[in-house]
Structure P
Amino acid sequence: MTDKPKKEKRPHFVYTLLVQVGRKDGDGLPDGATGGALMLYSSGVDEAEAVREAVAILKQADLAPLDVSGYGTLEERLAEGHDISDDERALMQRALDENSVVVAQLTPFFDEQK
């Protein structure tokens, strides 16, 4: 038996993402909503992986992701002067600890033309 070389475990980071979603049957958005936006924290070795993981989880939850905007890691956001609350930091730490996606906020969109 040959020993496989162990893969070096790359460090994970938590990325802040804003995901716009459209409507889909069973998405859980309020009646009359045309879509929504989710602010979430996603763990990954890089931002591309964090985005892929977030989109996959949202699709499993019957949401229809349309667009993803990345705002960087905690360190990148602090360097840009963002004010990050203790609650937000705790959610980021949870995403890192659980190697998961944590939704911090959901804002439904409504058509104002009615």
Structure Q
Amino acid sequence: MLRITKDFQFSASHRLDHLPADHQCARLHGHNYTVQLELSAPREDLTPAGFVRDYGDLSDFKKWLDTELDHRHLNEVVPDLNPSAENLAMWIYSVWSERFPEITAVRVSETPKTWAEYRP
């Protein structure tokens, strides 16, 4: 199995529900997010050029992030979802896995030291 990854960035605000009122994440705050897509394919499914997928094909994902998530309030973008990094990773996978069936994991980082990963 061969794997590729690509990182994308966006900035957004959110507030998390179901936390004590004095918890810092219960208040409105923002992050400079990094989203990492991992795509995988067995050797026999590589493109004729030898790619899992051409990185250029992922430009539509970047455009979507810039249009739908960048400088937005995530509670309004995904109103039925508490926008934790974990939930965002699952949501992004559900939105993009049909378009890119090679996606095997989505990772979301809110800070340089923290990551949440969804790997179905």
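Every number in this text was worked out from the coordinates using simple rules, so none of it is lab data. Treat the numbers as computed from the prediction; the structure is a model and nothing was measured. Cβ atoms are built from the backbone, for glycine too; each structure is taken alone.
Using the calculated result 66, 41, 19 for Cα extents along the principal axes in Å, pick out the matching structure from P, Q.
Working through the options, I get structure P.
If helix-only ellipticity at 222 nm (-39500 (n - 2.57) for each DSSP H run of 4 or more, over all residues; to 500) computes to -4500, which of P, Q did it come from?
Q
Quick check: 0.7 is what I get for distance in nm of label points 7 Å out along Cα→Cβ at positions 15 and 47, calculated from one of P, Q. Which structure matches?
The value was obtained from structure P.
Output the label of whichever structure in P, Q has the greatest value of distance in nm of label points 7 Å out along Cα→Cβ at positions 7 and 71.
Evaluating distance in nm of label points 7 Å out along Cα→Cβ at positions 7 and 71 on every structure, the highest lands on P.
If you work out FRET efficiency 1/(1 + (r/R0)^6) of positions 31 and 87 (r between Cβ atoms, R0 = 25 Å, to 0.05) for P, Q, which one comes out largest?
When FRET efficiency 1/(1 + (r/R0)^6) of positions 31 and 87 (r between Cβ atoms, R0 = 25 Å, to 0.05) is computed for each of P, Q, structure Q gives the biggest number.
In terms of relative contact order in percent (Cα under 8 Å, 6 or more apart), which of structures P, Q is highest?
Comparing P, Q, the top value of relative contact order in percent (Cα under 8 Å, 6 or more apart) belongs to P.
Of structures P, Q, which gives 2.6 when distance in nm of label points 7 Å out along Cα→Cβ at positions 23 and 103 is computed from the coordinates?
Q
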